[in-house]
Structure P
Amino acid sequence: MGQMVWKSSFAIGIEEIDRQHQLLLTYFNKNMENNSAAVGLFGKLKAYAGEHFAGEEKLMRKINYPGLEGHQLQHRLFEEQMEHLEETVKNNESQAIIALVSFMRDWFLDHILVADANYASYMRATMAEDDIAMLVAFGCD
């Protein structure tokens with residue numbers, strides 16, 4: 001099964017957030033190798049995603065992003081789906097890795113390229129680039 005490769009079109013234009021998305025993609029690629037590898041890496045993937053989500057949500061609160069509530073819901077749904085997928089992988093269910101790959105690809109295409117791009121556009125429309133860089137550097141640890 002081929003790995004997902006970071007493309008410049010995945011970038012939302014906020015360097016720190018793009019770096020975090022690239023790291024999530026790295027964890028995902030390590031997860032999809034086989035069930036044994038996936039079981040061992042789920043913890044890292046979920047922990048990093050949780051940290052990333054918390055940072056994004058903190059950032060969105062700071063900028064009074066009007067789509068925060070819906071974005072938070074998407075994050076919670078991601079976490080729930082990861083719990084479910086982890087169980088299917090642990091149970092060595094057939095097609096578990098395929099389901100994981102499908103979910104993560106959809107997540108990148110739907111959430112990162114649309115929902116995350118929307119809050120990045122909101123930031124750029126309401127803030128100066130220097131202010132965005134400073135806010136992200138100090139607000140998304």
Structure Q
Amino acid sequence: MTDENFGWKWNENAEQSVLNTIDYVRHTVNIDISKIYILGFSSGGSLAWKIGMKFPYNFTGIVPLCCTIGPEKITPANFHQKFYLAHGELEFLLHESFSKIHNILKQNNSNVKYVIYDGVGHNLPEPKGEEIRRILEFLNQ
């Protein structure tokens with residue numbers, strides 16, 4: 001399957017590769033399966049959104065950063081997940097979809113945080129490590 005709207009090729013092999021990797025790690029490393037999150041930036045964020053929404057019981061949370069996402073993927077099965085939605089202030093084309101998704105999730109009592117990076121374009125704010133720390137703190141609450 002090709003997703004022309006995102007600029008990357010989507011196929012079942014990519015999806016299955018992510019799921020197989022998670023399954024492998026779950027069976028080879030002692031991890032807490034209640035803390036499996038999917039995160040991505042740019043086209044990786046769009047991919048994380050699609051996979052996380054399609055397999056809501058495989059992921060405790062979804063973190064799409066600076067990417068194209070759509071509310072059509074949201075189902076009641078997703079409302080238990082945590083969401084950290086973020087993009088740069090200068091990515092004005094993302095404001096409408098992120099705001100709409102944020103509102104849908106909030107109305108359904110999802111644990112969601114929506115961040116707009118002031119003065120930033122298609123990037124994380126500096127220092128990037130601090131933003132990653134904030135994301136991890138939110139996910140671990």
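With relative contact order in percent (Cα under 8 Å, 6 or more apart) derived from the coordinates and found to be 34, which of P, Q does the value describe?
Attributed to the structure labelled P.
Out of P, Q, choose the structure whose coordinates give semi-axes √(5λ) of the Cα gyration tensor in Å equal to 29, 14, 13 when calculated.
Structure of origin is P.
Looking just at distance in nm of label points 7 Å out along Cα→Cβ at positions 19 and 91, which of the labels P, Q belongs to the structure with the highest value?
Across P, Q, distance in nm of label points 7 Å out along Cα→Cβ at positions 19 and 91 peaks for P.
Of the structures labelled P, Q, one was used to calculate helix-only ellipticity at 222 nm (-39500 (n - 2.57) for each DSSP H run of 4 or more, over all residues; to 500), giving -12000. Name it.
Q
Suppose you compute Kirkwood radius over Cα pairs in Å, for residues 67-130 alone for every structure in P, Q: which one lands on 12.4?
On the way: P: 13.4; Q: 12.4.
Derived from the structure labelled Q.
Which structure, out of P, Q, was distance in nm of label points 7 Å out along Cα→Cβ at positions 27 and 123 calculated from, if the result is 1.9?
P
Quick note: the coordinates plus some simple rules give every number you see, no bench work behind them. Please read all numbers here as calculations on a predicted model, not as lab measurements. Cβ atoms are built from the backbone, for glycine too; each structure is taken alone.
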